[in-house]
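*Asks:* Structures for review follow.
Derivation of every value follows stated rules applied to the coordinates shown; laboratory data play no part. These numbers come from a predicted model, not from an experiment. Cβ atoms are built from the backbone, for glycine too; each structure is taken alone.
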Structure 1
Amino acid sequence: MVKKTVTIRNKSGLHARPAALFMEKAQQFASAVYLARPGAEPVNGKSILGILTLGVEKGTTIEIAAEGPDAEAAVDALVELVENFELDL
């Protein structure tokens, strides 16, 4: 399993539109993708409902993890996506 930690910088966190963009990108990979807040159970990163239940706001640190044949590429792409969300999304 490949894991990386990232801090959410856009003002709306991972709500609605950013969560949908994350889910769409995650679905492009064969690997299972997981999101988690520190100390919390991971959720399915390919499920908008799972992402929204985390309640991720600006400044929250999350762990992005993936397991499968393209896990490293998935994590790298998702971290890049989150780091490059426009700050007003």
Structure 2
Amino acid sequence: MSGTVRMMMTCHWSARRIQRYLDADPSAPLTPGEVARLEAHLAVCERCGPMVAEHRALHRALSLWSGRPYVDPAAVDRVRTFLDELTDGRAS
């Protein structure tokens, strides 16, 4: 019973630090002791470990996602055709 309570308390402590750990935010750094404690918990916790893996996968996916919007080449062709017709006086 005390092991379960201890794990719950460690999960609670860890949950409050996971985002700072993942972000490595220089304005709110974790101490080396906190990092070691958190990493030890993540290595054995069946709830927190997968959550961190999911956050990391999401971060990787978002970092690969280009900020540039996709431009449909057919739409560009339609606009060019319309502008050509407009400048030639043929567009209605």
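*Asks:* Using distance in nm of label points 7 Å out along Cα→Cβ at positions 31 and 55 as the calculated read-out, with 2.0 as its value, let me know the right label among 1, 2.
*Replies:* Answer for the origin of the read-out: 2.
*Asks:* Given structures 1, 2, which gives the highest value for mean count of other Cβ atoms within 10 Å over residues 39-46?
*Replies:* The maximum falls on structure 1.
*Asks:* Computing mean count of other Cβ atoms within 10 Å over residues 7-14 gives 14.4 for which of 1, 2?
*Replies:* 2
*Asks:* State the single structure among 1, 2 that was used to calculate relative contact order in percent (Cα under 8 Å, 6 or more apart), giving 20.
*Replies:* 2
*Asks:* Determine which structure produced the value 1.48 for Rg/Rh (Cα atoms, Kirkwood Rh), calculated from the coordinates; the candidates are 1, 2.
*Replies:* 2
*Asks:* -10000 is what came out when helix-only ellipticity at 222 nm (-39500 (n - 2.57) for each DSSP H run of 4 or more, over all residues; to 500) was calculated for one structure; which of 1, 2 is it?
*Replies:* This figure was derived from 1.
*Asks:* Another one. Which structure, out of 1, 2, was distance in nm of label points 7 Å out along Cα→Cβ at positions 47 and 79 derived from, given a value of 5.0?
*Replies:* Traced to structure 2.
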